[in-house]
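So, here's a batch of structures to check.
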Structure I
Amino acid sequence: MQAIIHPSQINGIITAPASKSIMQRACAAALIKKGKSIIYNYGNSYDEKTALEIIQCLGATTIVNNNKICIESNGLYAVNNNIHCNESGLSVRLFTFLAATLNEEITINANGSLLKRPMHFFKEIFPLLNVTIHQSNNIFPFFVKGPLLPTTIEINASISSQYLTGLLFAYSAALQNKYQTDSFLNEQICIKANNLNSKPYINLTLQVMKHFGLFTPEVVGENRFCFNSKNYERSNANTTTEFTVEGDWSNAAFLLVAAAIAGKVKVNGMNFISEQADRRIVEVVEKIGCNFFINNESIQVEKKHLNCFDFDATHCPDLFPPLVALACNCKGISTIKGVNRLLYKESNRAEALQTEFAKMGVEILVDGDIMIIKGDNEIKGSNLNSHQDHRIVMACTIAALNASQNTKICNVEAVNKSYPLFFDHMKKLGTRIELY
């Protein structure tokens with residue numbers, strides 16, 4: 001599918017889509033917790049659908065009813081020995097570890113950009129945890145067989161915090177099963193995560209685990225996650241856990257940037273004390289000088305001044321695409337730190353942003369871990385490539401609002417990965433878009 005974006009001024013109110021990152025964690029937690037869980041305000045992105053399909057393969061039943069999903073689980077067991085993670089990076093890193101808690105071989109498969117993303121972490125860690133893995137050249141499909149036996153280990157968490165999220169859920173599931181049948185162990189079991197990036201996402205993981213009553217580790221210092229018998233609470237399978245997925249700051253960031261550069265938008269359904277890393281977009285909105293107003297769970301942004309900015313996105317790399325679209329509309333030179341976090345996304349986002357924004361007349365330089373964006377230039381309409389990356393599609397779309405001519409973007413269906421209603425919402429705000 002292709003889109004033609006006409007230069008537009010926007011105005012309106014949008015309720016933010018649900019956080020797919022939180023929804024995927026909630027699915028994993030509902031699978032581990034024995035009993036019934038009800039999830040409200042779920043989303044309909046490809047990644048969320050993938051998570052729901054996977055937990056059904058691993059023993060959960062799901063019923064969709066109005067704006068809620070009822071999930072029932074009696075613990076992990078293989079209904080289907082073949083798990084397909086599609087193109088969801090979090091799903092493969094989360095559910096591969098959970099599949100490894102089973103005493104039978106599970107096939108893990110994927111497609112799209114995941115086929116090119118590094119997966120050597122599993123091959124390095126699984127032998128330490130009693131898990132066998134057969135993997136050819138670190139690519140899919142690969143085969144894992146447990147049962148995973150938690151032990152104290154050190155890991156390198158520099159590539160992605162999602163591996164640590166998967167380990168924490170798997171340790172919780174394995175230890176919870178053990179403690180429900182055996183006497184408590186006296187020693188603590190710790191995961192030491194060296195070079196940990198995106199710590200807010202780990203805080204989010206721990207928050208979801210605790211809400212569902214899972215065996216949740218104690219955080220010791222900056223990077224040690226320790227499971228102790230003292231912080232284990234025996235779960236009650238007869239209780240029902242209710243959980244509401246909050247609005248997605250990653251996707252709301254695109255709406256707020258669109259408002260800052262081309263009009264006025266109010267976004268509802270936001271949690272301003274959220275553990276989501278991308279909540280920091282509010283800092284940038286304030287820094288650049290546009291009008292903004294926060295009330296309860298809403299934030300309104302209106303175009304005014306657009307001053308250049310400096311921002312460290314090391315722990316919130318998904319903000320890079322909307323921030324680049326913002327920076328090219330600002331006066332002066334803006335810098336964003338954290339380029340090294342962009343290499344293994346749906347695309348190499350550093351290269352994708354440089355390539356596509358260059359076509360729009362925007363000069364972007366990379367100096368080590370710093371991206372430098374030169375504003376004050378006329379943004380030109382052009383023919384752009386999505387790189388099959390949902391966030392590149394959205395970044396190019398909002399930058400095109402201020403272009404001198406129409407902008408054409410190819411393969412825009414990539415937005416379905418995280419924000420299927422993106423173009424509907426942009427049209428609702430007044431953007432003139434042709435999809436074909």
Structure II
Amino acid sequence: MVIESAWSTSAAPQSLHRRILFVGEAVTLAHVVRPVVLAQALDLACYEVVLACDNRYLKLFGQLPLAWRPIETIPTVKFLDNLARGWPVYDLDTLRRYVRADLVLLEAVKPDVVVGDFRISLGVSARVAGVPYFTITNAYWSPYSRLPFPLPEHPMIPVFGVGLSQALFNLARPAVFALHTLPLNRVRREYGLPSLGYDLRTIYTDADQTLYADIPDFIPTAPLPPHHHWLGPVLWSPAMELPDWWETLPSDRPIIYVALGSSGENVRALPVILRGLAELPVTVIAATAGQSLGIEPPKNAYVADFLPGVAAAARSHLVVCNGGSLATQQALAAGVPVLGIAGNMDQHLNMLCLEQAGVGVRLRVGRLIAGEVRTAAQRLLDDTGYRQEAGRLRQVINAWDTGRVFVEKLVWV
């Protein structure tokens with residue numbers, strides 16, 4: 001049975017040239033945001049657009065003129081817990097179930113192209129169904145990336161310290177990455193597809209066309225093969241009513257925008273950050289992601305459940321976030337440096353890029369103390385080099401037309 005949400009258009013365009021299926025793996029918001037933003041870049045007179053995802057983030061997008069189909073995504077808590085423990089994100093049974101669900105979806109929609117964001121099972125199902133497959137990812141996960149791998153938060157850090165733990169991680173990483181590839185390679189064999197090898201980065205980027213939601217100025221890579229492309233930044237924040245204090249913020253002090261998301265570690269870190277910023281001559285605007293703050297906000301802090309990230313970054317002098325690409329791209333598009341409170345590997349990799357570009361500082365969420373936050377924030381505010389480099393990247397980012405690039409790649413498939 002076809003299930004469509006109220007997003008569906010009441011009358012389809014008379015001349016539909018191609019049907020595009022977007023699949024967002026809703027383990028984090030970014031993996032749904034990017035398909036939605038790219039879908040909105042398409043001319044509905046030329047394309048019929050279908051979005052498939054779990055419904056956990058749909059309310060943030062309001063009414064969109066897209067057909068929607070539900071598809072299972074593992075709980076975000078399970079995803080984050082697997083990351084924290086260093087376990088494969090998807091086990092064998094989950095990937096088998098995903099592939100079966102994908103095949104049902106592809107048969108029902110019959111797309112000309114399927115575009116996935118972290119839905120790695122599409123590397124099997126799209127090939128079995130004979131549908132051209134695009135994947136959206138970040139270039140720091142590319143097999144062609146020249147970045148080292150920083151150690152994410154791990155239980156051995158309190159025991160051995162960061163330095164020794166990083167050295168041990170460097171030795172173990174190839175084997176750990178290989179372990180993460182086994183479930184998908186097993187499913188590929190079951191469907192008669194060859195192994196992708198034992199580099200996790202190949203698993204994450206395998207597609208007929210691989211689109212990096214980044215700019216080449218930012219992430220060092222070796223020369224890319226013809227089917228790997230720089231897509232550009234994907235900028236988005238939810239439309240919402242602004243808090244009562246938005247128009248009355250003090251104008252005599254720098255503004256720091258703080259938004260960490262809703263994971264358990266981030267909820268615990270937010271009060272630490274606010275305490276660290278409380279003694280600085282700044283105004284803090286903070287989003288709690290609907291979680292209880294657990295403390296009385298400091299006098300210099302204005303707090304709301306959610307804030308429009310693009311607008312908040314644009315009026316700020318510094319953005320404090322979890323280091324994810326969605327938040328950091330909002331900051332850099334506004335020419336604002338970033339203090340990233342990183343936890344998982346994705347966040348550490350992204351913040352490593354910001355550090356190397358001279359536009360950010362990375363702290364570890366598992367070892368966070370208020371004094372460390374205060375020192376890092378003061379450094380980012382006082383050193384004009386950070387803001388100058390962020391301003392340069394702002395010009396580069398704003399020169400990109402990500403939607404146009406995406407449409408150009410579709411035309412040639």
Legend entry - Which of I, II leads on Rg/Rh (Cα atoms, Kirkwood Rh), largest value: I
Inset, instruction - Out of I, II, choose the structure whose coordinates give relative contact order in percent (Cα under 8 Å, 6 or more apart) equal to 13 when calculated. - result: II
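When distance in nm of label points 7 Å out along Cα→Cβ at positions 48 and 392 is compared over structures I, II, which one is greatest?
Working: I: 2.5; II: 4.9.
Ranking I, II on distance in nm of label points 7 Å out along Cα→Cβ at positions 48 and 392, first place is II.
When helix-only ellipticity at 222 nm (-39500 (n - 2.57) for each DSSP H run of 4 or more, over all residues; to 500) is computed for each of I, II, which one produces -9000?
Corresponding structure: I.
Coordinate-derived values only; no laboratory data. Being a predicted model, the structure only gives us computed values, none of them experimental. Cβ atoms are built from the backbone, for glycine too; each structure is taken alone.
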